[in-house]
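Enquirer: Below you'll find the structures, each written out as structure tokens.
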Structure 1
Amino acid sequence: MPVAKTVMTYLQSHQIPYAVVPHRRTLSSRETAAAAHVSAECLAKAVVFWDRQGYLMAVVPSDRHVGVDSLSDKLGRQLVLADESRIAPVFKDCDLGAIPPLGPAYGMETIVDDSLVGLAEVYFEAGDHEELVRVDGEQFLRILNQARHGQFSH
């Protein structure tokens, strides 16, 4: 499967140069970082939560975990991990488990962990389990400039 159409359209509409990095099929972000020979701290992953207000995408490095309580407290929400099968229709051009961390491209509220600030390059899922997208770190933050930022991972 090529790069998800929504991802390509979003990057092109923001004039973000990108490269596609192929790798062997993987099923976890840690495996993906190893297979693509990239640092896990530079591989951004999406973790989707839900509450009565709707969905929220948290974007963190693949070697970190979202502190759900910390994030809920920070936002004044009661977040729970969203079920992948329920969010599949939102990410209809992506494989389950290969959601790109571009919430705004999919109309989803997004918060970005501060640990992604200052990276030279950022890699992220292209929408399948065999390709990553590589962008400049500053450009990655620029396309997520409408998103909230904070420290909520460990």
Structure 2
Amino acid sequence: MSRAVVQSEPLDIARVQDGLRADNPAIGALVSFVGLMRDFNDGDQVSSLFLEHYPGMTEKALDAIIAEAEQRWDLMGVRVIHRVGALKPLDPIVIVVVASAHRGEAFDACEFIIDYLKTRAPFWKKERTGEGERWVDARESDSEAQARWKE
């Protein structure tokens, strides 16, 4: 399985986690982040979300983020799977799973990857609200989260 995948199919969270740790007794920590679609954004009820990406370019960006995490921490495996297409509230959008010998490195790397993914990976989101459809702008809080990882 590739380290970074963009897909329209639903995420199988347990399968991703099990596949990463498969029979490796040296792994002492497996940390996962699952991002879910919310039904509320910028003060409005959101009924659905459509995610678009730039095929090839998005996977390359995700692979670069993973490679940077692997340079910073001693990791034993990483998987990032991101959904595209139509989503509804409560649908998992993204899973980041990080394996390492120790929990501290796994937690830090997982948080780093999701912080960078939010600002560096080319995804576009269109929400459907009671007022109609709208593109979702980048959040300043995502840029602030990424900035704290600068060396």
Structure 3
Amino acid sequence: MRNSLNLPTIPAFALPPLIARLGARLPQWPHSVSLVLALNAARKLGVLPDETLQQIEGRSFRVTVADTGMVADFAYNGGSFRPIFITLDKPDLHFTARLSAFLQLVSRQEDPDTLFFNRSLTVEGDTELGLRVKNMLDALEWPQLSLQGLR
């Protein structure tokens, strides 16, 4: 897939198992807060389509980065993403991949379908919700941000 952000190519890699064992022992809520901040920023920039956001209202999500031990639980409620501070028994949608696969996905180096069919990304839960989120990821158009706009 194209790398529309003009980032260096990210190779497939796996962190040593020790990292995941250590990471799983750390508090997980900071991951949820960080991811929610990034998603809400993307929402405010208009990167996430309003139509899809309306369709995921009230739904819960989990992102597990397998080789880091990181788990982020969050929901979309009241027009914004919100962290979930308690471990959900079963979120509506659960994505699991290694760090390299998530980086490839975010950088647009790989698409969700390729990662899924290569067994680099697992998706569990509501199939229809998974398809909506996948389509949203496929349709993302990152704005061209300039350093002058930040001054």
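Nothing in this text is a laboratory measurement; each read-out follows from the coordinates by a stated rule. Note that the structure is a prediction, hence the values are computed from the model and not measured. Cβ atoms are built from the backbone, for glycine too; each structure is taken alone.
Enquirer: Which structure, out of 1, 2, 3, was Cα Rg over 2.2 N^0.38 Å, for residues 30-77 alone derived from, given a value of 1.35?
Expert: 1
Enquirer: 12, 45, 37, 6 is what came out when P(r) over Cα pairs in 10 Å bins from 0, in percent was calculated for one structure; which of 1, 2, 3 is it?
Expert: It was calculated from structure 1.
Enquirer: Rank structures 1, 2, 3 by distance in nm of label points 7 Å out along Cα→Cβ at positions 70 and 102 and report only the one at the top, that is, the highest.
Expert: For this comparison of distance in nm of label points 7 Å out along Cα→Cβ at positions 70 and 102, the top structure is 1.
Enquirer: Identify the structure, out of 1, 2, 3, from whose coordinates distance in nm of label points 7 Å out along Cα→Cβ at positions 46 and 118 was calculated to give 1.2.
Expert: Among 1, 2, 3, the structure yielding 1.2 for distance in nm of label points 7 Å out along Cα→Cβ at positions 46 and 118 is 2.
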